Structure 1
Amino acid sequence: MTVPTWQSLQGDRLLDEIPHGVVVIDRDLRIVRCNHAFEEVFGPSRDKHCYEVYKDRADECEDCPTRATFADGRQRVLEESGLDLHGQTVHYMAQLTPLADADDEITHVAAITTDLTTTKRLQREYQTLFEKVPCYVTVLNRDRRVVKANEMFRRTFGEPRGEYCYRLFKHQHRECEDCPAARTFADGGSYTSRHVGTSRDGTPTHYVVSTAPLLWGDGDITHVIEMALDVTTTTEMEAELFRASAFRKALVENSLDAIVVTDENQQVVLMNRAAEELWRADRADLIGKKVPPQILPKQLQQAGGPGDDSVLLHETTITSLDGETIPVRLAGINLHQDGKLLGGAVIAQDRREVKELEREKITAERLAAVGQTVAGLAHGIKNVLMGIDGGMYAFRSGMRNGDNERMLKGWQMLEENIERISTFVKEFLEFARGRKPEVKLVDPNLIAQKVVDLFRDKAAMSGITLDAELQEGIPYALMDEGGIQSCLDNLVSNALDACEICDRKDRRVVVRTREGEGALVIEVADNGSGIDYDIHKKVFTTFFSTKGANKGTGLGLLTTRKIVQQHGGKVSFESTVGEGSVFRLEFPRDRLPSLDDDEAA
């Protein structure tokens, strides 16, 4: 090797034109010459020791490469790090070349310095990105061997050690049929596919892998980089969501209740089999379309204003697509998420069987009461017949003796007892047979007032005050006017009878009407004798009368309860012996019969 001479560089003004840092160091390790590029990085350096300039040291470096170059005359290339003129770490590559004098004795060493700081920073950034990116990153050669893998890959699948990718990812012994890396090696394209591998602990790992070519030289593809995103958690959540969705779908589909779900535009998105059967509709004809308004009850259509996120109708009707009116219990619900309306749901329970059972129960109770009442009626009729016998005896004895007064008394006894038999038979037949309600819009206050007017004179004759306390503005109701009046007739008559057998001076009966919590309420209150607690439970179930012996049939309260139940209502009472009673008829508005209700009583 021909060693450059110190003299050949000493006068070369082109040294400053070199874009790399150049210094000339003597045997005392002092810098005797440096160019502008070097001083821009390390500052003024002439006559300073190299270790002062490069390392900011006060003494010579151990294993000094410049000393070694002086000793053996060999060129050296090495990477070093030092401090620049601002005290910042700088990475550089130094090429050391010995310089000889005319006698071929090495008198100086030239050091050409290339700043690697930016390159090192980029390398660190790349390495950090490669190692810490939250996916599996591998570099494959053409044999499909993993030559480099990042931290996440090593942690999940183990150290690559030049192993085949398909062994590391999937623990298999042959290349994957749909290998995306093979396609990238073939045509240089980037490909994405989904795979299931096996981690080092044997658990399945789902990932989506993308490939890209790594080009060297003239564009030859020597390696492929694979980036695989772990989607195991997402896949498990998808599977769980699918199972939950299938479970909910099965629940909805097999529910005995009809369920219809709509989106925010009120278009049907779900309809189960029970809904098809209830509305006599094919879901294929309704899904994606708005719910026909005629098939829903008016109460539900009128609801749904601000704040009405749920509507519950205990008793209402819907209309099937073939026109049948069907009694149902129905709930309407608005569906929200994060304050945003997603849609709504209608859940309807078919009440036809329940209604039929209710009718059968009422009929059975009525017939049972009839059976229980027959014995009482037979006893009552027996007493009436005895009264007729007594009347006949008085009439005949009067005729024989020419006693007109006795004849008149006997005749009056006959008339009274024949009228009692007629009343027995009529009330018994009416209760046993039942009647179909004749429904129309009526004024509840008007019915109550008629009853008060009808009994006022009778009450006055007995020294009883009969009043009406009617709430103003009560809406009309769909009712059988005759049936409701019959109920009030029975209750007012019983109340007057209870007052008649009471020793109280200020005896009073009051008929009240009021509207409360969606129900029409009619009350008949008295301050008469009251009903003993022991027979409270028997009032509506057995032969019971408040009219005293040989007066009542015991069918009045049973008939009243039947009529009230036909109107979807209920009868209740409160009574205290010696203080009086309150009989209360409650008619929920949403359970009143409709004009086209053709159900039998």
Structure 2
Amino acid sequence: MRHDIQCLRAIAIIGVVGFHIFPDNLPNGFLGVDVFFVISAFLMSKILYAKSLDVATIADFYYKRIKRIWIIYYLIIFAINLSKQFLQAEIWWPNNNIYAFFSLLFLTNQKIISDQNDYFNAFKTDVTANNLFLHCWSLSVEVQFYTIVPFVFIGLHQLKSIRLRIIALIIASIISFSITFISIDPNFTFNFAIARFYQFFAGILGHIIGSELISDAKKDNYGWRQYDLCALAAILAIFWPLHVAPTILRIFVTILTAYILVANFELLCSPFSTLAYIGDISYLIYLIHWPIWLYFKNYLSVLSIIYLIGLLSILVHHSIETNFLRQNHRPTVFAILASLIAANSLLLYSLANGTDSGFLRYSKVHNDVIDENLKLTNVSWTHPPCDLEKFDNTTIDESFGHCKFPPGNGTLKIMLIGNSYTLNQAQTIHKAFRGNFSSFEYVSMISNYGIYADDIDGSRAKLEYSKRIAAREKPDVIFVISRFMQSPRWNIIDIENDKIVRKMRENVAYYETIAKKVYIMSPLPQTPLNFLNIFVSELMLKTENLEYLNIPKMDFIKDSKNLRRRLNNLKCSNCELYDMSRLFFNGKSYQTFDAETNLAYFDNEIHLTPPALQLIESFYNEFLTKMKI
């Protein structure tokens, strides 16, 4: 193996591990995966490009891939799935069992896409989900490329001109990369295999250009070598400590990696250097580092975890991986593969059915507190007793929706506008009114913030649609209830010329032309995603001091400072802010759970749980008695 390739692998894996352990210090380290994709395709091209693609050649290619990737992959998947029964709280098991299944099929990336597109499952893909198999997405993308790679080279062989082959690969790369701009969801393009194929095509292009168009003499030219050194220095942008637009940096790193591979810069590092050795074990480091980090991040120092990752990778490399790679008896290789697939399947079946083997740990008996918290995952507030209205705008998804409750006995027309926080509180507010309204309805949509719009998920269209519904229904009172996302929390340079404040004022003024009164909920404390699971896992582990899960006063003030300043500068005549955060404040911090009952106030998606809804119900009861229209 070329030493420069191993050193590139080392740079890539250091970036990936660094990003996972130090995300704030190495925000671009995830681009190491992009380097792996380019290298992988470059090596595929070395195997397949110069050969006639008969059945034997393709079969030999897949055999080598199985020996290099599949066997150690399935072994590590088995080890992760088994070890979680002893090293992880049970609350995390169901999601990990599902992801283990998809990882065995090399479909982790598709499962991630599916969950991220489902609002009530998106939290399962967050780093807080203790999902031990999230990192398998990249292996899934690579294996999915393997399914088309023979057809790629068969197509290239049909083109007799080198120039035509290069043009074809460039066109294919442009088509693949264009998905990044067609899709409005960066998470989709990050995980979608076809949107990543351009990086594999770049690796193939690098091999063809290097082998067909650039002579070894030219590569050894002093001026050429100067460019090589510049490219090597530039690829270290992976370690740049400031966040850079990922789309730009991704294409930059992809091209640089292909260039370095073309250059064949063997002097990049010595075959006996530490960097080359890290490259040798980079595959194992990648497979092992993520579960080790999740298992021990709360119990060991970062340095200890890094040592543990390195030690396990070295041990498995020398005791198992190298022996597998030396095995040339094909029946033995396939027998090992079949055994590992069978072992993983049996383990998954056992875990899914809760079969008590006497060896695996199944904690089915919990105390009452844990059981009560587990019930909080059943979100009854997502199905209120009201009639959903059909949206007349077909371009807007109907998640949550526009819902009308049965008429009341009063005279006021009440409307709630916002995102999932509106749906979360709708029944509580409806109950607090005690029927003292003529109509009660809500408009709840993902990324609908009521008084401003972001550039995600059609936020602007949803805001305008909410305003249209308000204009049509003409409510007397409008409640804007929303979890305000990032842009209103950005730094403020000049409050009077702030674009977000200006838009907020315009939208509130619009509502004031319709309604007699507009009430806007001030920000509530925010927990991390997967908070309920985190809380339950601490209960399962019998952690004595749960106070560390509360939100420090200064953290909340810092997080909401700019948002509150913007809301306090709306300059409206008939609007009023109301603040429920004080209900969670205990004098030192904002409580995330009831200290007396040990029931969580927030669920996995940062919505209020039934205990928290009971807490705010008394607030609304008092608030509505003082409401003046």
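Work out which structure the value 4.3 belongs to, where distance in nm of label points 7 Å out along Cα→Cβ at positions 104 and 240 was derived from one of 1, 2. Going label by label, the one that fits is 2. To test your reading of the models, identify which of 1, 2 gives 5.9 for distance in nm of label points 7 Å out along Cα→Cβ at positions 40 and 576 when calculated. Only one of 1, 2 returns 5.9 for distance in nm of label points 7 Å out along Cα→Cβ at positions 40 and 576, namely 2.
Can you say which of 1, 2 returns 8.3 when distance in nm of label points 7 Å out along Cα→Cβ at positions 160 and 592 is computed? The structure behind it is 1.
So semi-axes √(5λ) of the Cα gyration tensor in Å, for residues 440-519 alone, computed for just one structure, reads 25, 13, 10; which one of 1, 2 is that? Of the structures listed, the value fits 1. Taking helix-only ellipticity at 222 nm (-39500 (n - 2.57) for each DSSP H run of 4 or more, over all residues; to 500) from the coordinates of each of 1, 2, which one would give -17500? It traces back to 2. Can you spot which of 1, 2 the value 1.11 was calculated from, given it is Cα Rg over 2.2 N^0.38 Å? This value belongs to structure 2. Among candidates 1, 2, the computation of relative contact order in percent (Cα under 8 Å, 6 or more apart) that gave 15 used structure 2. Structures 1, 2 were compared on mean count of other Cβ atoms within 10 Å over residues 472-479, and the highest value belongs to 2.
Any read-out appearing in this document is the output of simple, stated calculations on the displayed coordinates, not a laboratory observation. Fair warning: this is a prediction, and the values are worked out from it, not measured in the lab. Cβ atoms are built from the backbone, for glycine too; each structure is taken alone.
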